[in-house]
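As structure tokens, here come the structures.
We did not get these values from a lab; they are worked out from the coordinates using the rules stated. What you see is a predicted model; the values in this text were computed from it and never measured. Cβ atoms are built from the backbone, for glycine too; each structure is taken alone.
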Structure P
Amino acid sequence: MNIYVSGVNYKTTPLEIREKLRFSTEEQKSALYEISRLSSVNECVLLSTCNRTEVYIYSEDTSFDNSLIEKILCNIKGLNIYDFKKYFYVYSKTKAVKHLFKVASGLDSMVLGEDQILGQVKAAYELSLELGVSSGVLNTLFRDTITAAKKIKTNTGLSRNSVSVGSLAVKLLDDIYGQQLKDKCALVIGVGKIGSIVLKNLDSRGMRRIYATNRSHGKAEDLSKAYSSILPIDYNERYSVINKCDIVISSTSSPHYTITRDMLEKHIISKKKRVFIDLAVPRDFDEALGEMPDISCYNMDHLKTVADENMDRRIAEAAKAEQLIDGFVEDYEKWYAFRSVLPIVKDIQRYAEDVVSEKINYTTAKLKCASEEDKELVKATITNTVNEILNKLIYSVRENGSKDDMQAYFRCLRDAIKEN
């Protein structure tokens with residue numbers, strides 16, 4: 001299979017590098033356009049999240065050079081490929097296919113079994129569809145992957161009591177404050193998917209004062225209607241509100257810092273210990289915040305430790321998911337292999353049509369007493385019967401044999417009809 005993936009993720013790459021290779025939707029479009037222009041690329045999909053950036057490629061070139069992809073990604077982000085090349089991994093063929101199934105199912109996530117990645121995989125695929133840079137091979141792969149991920153979530157306990165980055169952030173606060181968390185005051189900046197999960201989990205801890213802000217004020221207002229503990233504020237009030245808060249959590253897609261050290265120092269009056277948790281990639285908080293007295297800063301990479309502590313109970317379910325994935329990968333490989341024998345299948349079908357047509361014409365010519373209507377009925381019956389038998393045989397070989405056996409069987413049939 002000429003399927004490849006090049007990428008970086010939280011396993012191979014620290015946050016300060018990942019954030020430089022995080023692509024906005026517009027940047028994804030630019031990258032896909034540049035990649036699709038390569039003569040060796042037939043199809044492409046770009047997945048970019050807070051924990052990974054990966055490009056999936058289908059190429060009819062058996063010696064495809066993945067470094068071309070890495071160069072394009074770095075060029076678009078204004079990075080020197082020689083400084084970043086060491087962080088990229090490359091998978092090909094079955095390993096690349098299995099990697100995508102694991103990614104979409106949450107098996108390759110920092111938070112094992114998390115749900116958000118499936119939506120991100122689907123969005124990446126739909127963007128490539130929209131741009132016309134994905135077709136038969138990757139379309140089938142991504143559709144199969146999305147279907148498989150849903151089945152895995154249904155048939156295993158991997159996503160039961162779902163854990164996400166947002167819930168891990170609140171688990172970190174549990175570890176820091178214990179039972180005292182409910183008496184603390186928090187500010188949540190950004191109320192998208194992650195921010196909403198944070199707010200829901202903070203509210204479930206019984207916190208009575210939770211401020212929420214977003215550049216678009218409506219989202220925070222909506223959440224305040226659902227949870228009485230949430231107080232929406234204007235985005236421009238965030239610094240003054242921090243004076244009242246013990247906890248600040250930010251998860252926006254802003255290209256700029258939501259909190260800087262200079263501005264924070266100008267606004268903070270009350271002196272007390274504060275916890276800042278940055279759930280954004282690129283980061284929302286100025287790195288210099290960690291140098292300020294009484295402030296403890298945490299980011300996405302710190303959450304990996306919390307995730308590892310919660311992993312044990314999911315490992316058994318992950319093993320079940322791996323077994324299911326092996327079956328899905330095998331099915332895709334069979335589909336892919338069947339593509340290579342389609343010309344042979346069509347030759348066999350044409351051969352059968354020619355033989356049947358010849359025999360029917362010979363037989364009906366002798367049925368001098370039969371009406372034309374009866375002759376047509378005989379033709380239709382014999383043709384349909386032969387097609388039904390042939391299709392069943394083709395389907396059986398495709399579904400029940402290994403991909404190598406399937407190719408061998410069809411080649412034997414091709415050789416047999418050539419002899420005739």
Structure Q
Amino acid sequence: MRILLLTATKKKAHRPHHLSPLVLAALKPPSSEVVYLDASKVAFDPGRSFFDFAALSFGTSDAEEASRLSRKLRSRGTKTLAMGAHPTFCAGECASSFDSVLAGEPEGVWELVIEDLAKGALAPFYDCPPDFASPEKIPERRLLGHRFFDVISSSKGCRYRCAHCQVPPFFHGAVRRRSIPSFLAEAEKLGKNLFLGDDNLHADPNHARELLSALPRLGKNWVLKTSVDLAFDRHLLLLAKQARVKAVQLCLDSFSSSSLLSINNRHGHPEKAGEAIARFHDHGILVAARLSLGLEGDGPDAFERALATADSLGIDLLSPRIVPPLPGTEFFRQLSREGRIFDPDWSRYDGRHAVFEPMGMTSGELEEGHAWLERELNSFRRRLRRASLGIPGFLAAFDVPFQGG
């Protein structure tokens with residue numbers, strides 16, 4: 001049996017590889033052949049090769065492209081399955097283009113899917129139980145080929161409940177942690193530059209302390225996602241330096257406390273951001289920050305203020321996006337109740353388009369302001385400054401939307 005594991009998208013990007021399909025590849029039956037493709041890096045033509053079964057992983061902005069690919073694969077006799085964040089929250093919609101839909105973490109029901117497939121009895125819907133025992137399988141990275149950096153995770157999920165984020169509802173509010181010895185054994189075999197794929201390392205300070213204490217022996221360089229709180233834990237910050245953490249990505253979302261409260265972000269702490277960034281810098285750690293635009297409290301002047309604030313705080317790399325109202329989130333439900341979502345085209349839920357009417361400006365002003373901010377951040381002068389400071393451009397690759405799994 002030939003199995004295709006496809007990260008479905010039509011957007012070309014240098015981004016970290018998605019781990020979940022590679023874990024599924026490690027769970028394959030002995031007699032099967034597994035092919036993994038990331039359509040953001042390699043063009044995929046459904047008509048060139050035949051597969052008995054194809055599992056497509058995708059987020060909301062790639063839903064229409066994934067459905068198109070599934071229809072082409074099915075026309076050639078391939079059974080298809082939808083998995084990831086969008087199928088989890090929009091299973092009924094996906095069912096019209098796929099033979100089967102998997103909600104939640106695919107590892108929890110993958111062996112059942114393969115068993116049913118072998119019997120010719122693929123179910124139309126699979127739902128991963130929230131309390132399943134996660135298999136500690138090493139992802140099949142041999143399917144990836146050459147890459148500059150590797151992704152590895154020690155945990156999945158986040159204890160925070162930000163209204164615009166799909167991570168907590170996808171993982172049923174739980175945080176899954178793997179054993180530190182298992183993590184170290186996998187990391188030891190990888191390259192020099194590693195991205196820690198945990199959704200927020202500081203969401204569990206005890207786990208973060210145990211993990212960071214173990215990393216120095218590996219001699220690797222790390223980039224990780226965390227909150228500003230890590231900077232105020234002196235022991236953790238010192239451990240991060242000793243572990244050779246070279247950069248952190250902070251999910252600040254906004255420099256306004258009222259805007260953060262509107263999406264229930266309790267860890268942004270704009271009043272402490274400047275001191276936190278200075279502490280990271282004092283320990284030789286670069287700071288990348290994600291900013292969400294279009295929140296309550298944002299007006300037409302939000303873009304110039306954001307740029308000026310980022311400069312004054314010393315943020316090394318700012319990644320702004322228009323906050324998309326994604327299915328499964330409280331933000332989506334709120335805007336739906338208020339009748340403020342006007343664009344049903346999922347491909348525009350990508351952080352670059354305004355698909356809803358914000359409170360403090362028009363949707364047109366939001367798109368224009370975001371485009372202006374992107375141009376300013378990518379101006380020749382700013383790119384030259386980042387290069388002179390030794391800020392690697394690949395940091396931008398780590399600000400990617402959640403796909404699920």
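A value of 35, 29, 17 was computed for Cα extents along the principal axes in Å, for residues 200-271 alone; which of P, Q is the source structure? Derived from the structure labelled P.
Computing FRET efficiency 1/(1 + (r/R0)^6) of positions 120 and 296 (r between Cβ atoms, R0 = 41 Å, to 0.05) across structures P, Q gives 0.20 for structure Q. Please state which of the structures P, Q yields -18500 when helix-only ellipticity at 222 nm (-39500 (n - 2.57) for each DSSP H run of 4 or more, over all residues; to 500) is computed from it. So the calculation was done on P. Here P(r) over Cα pairs in 10 Å bins from 0, in percent was derived from just one of the structures P, Q, and that gives 4, 22, 32, 27, 13, 2, 0; the source is Q.
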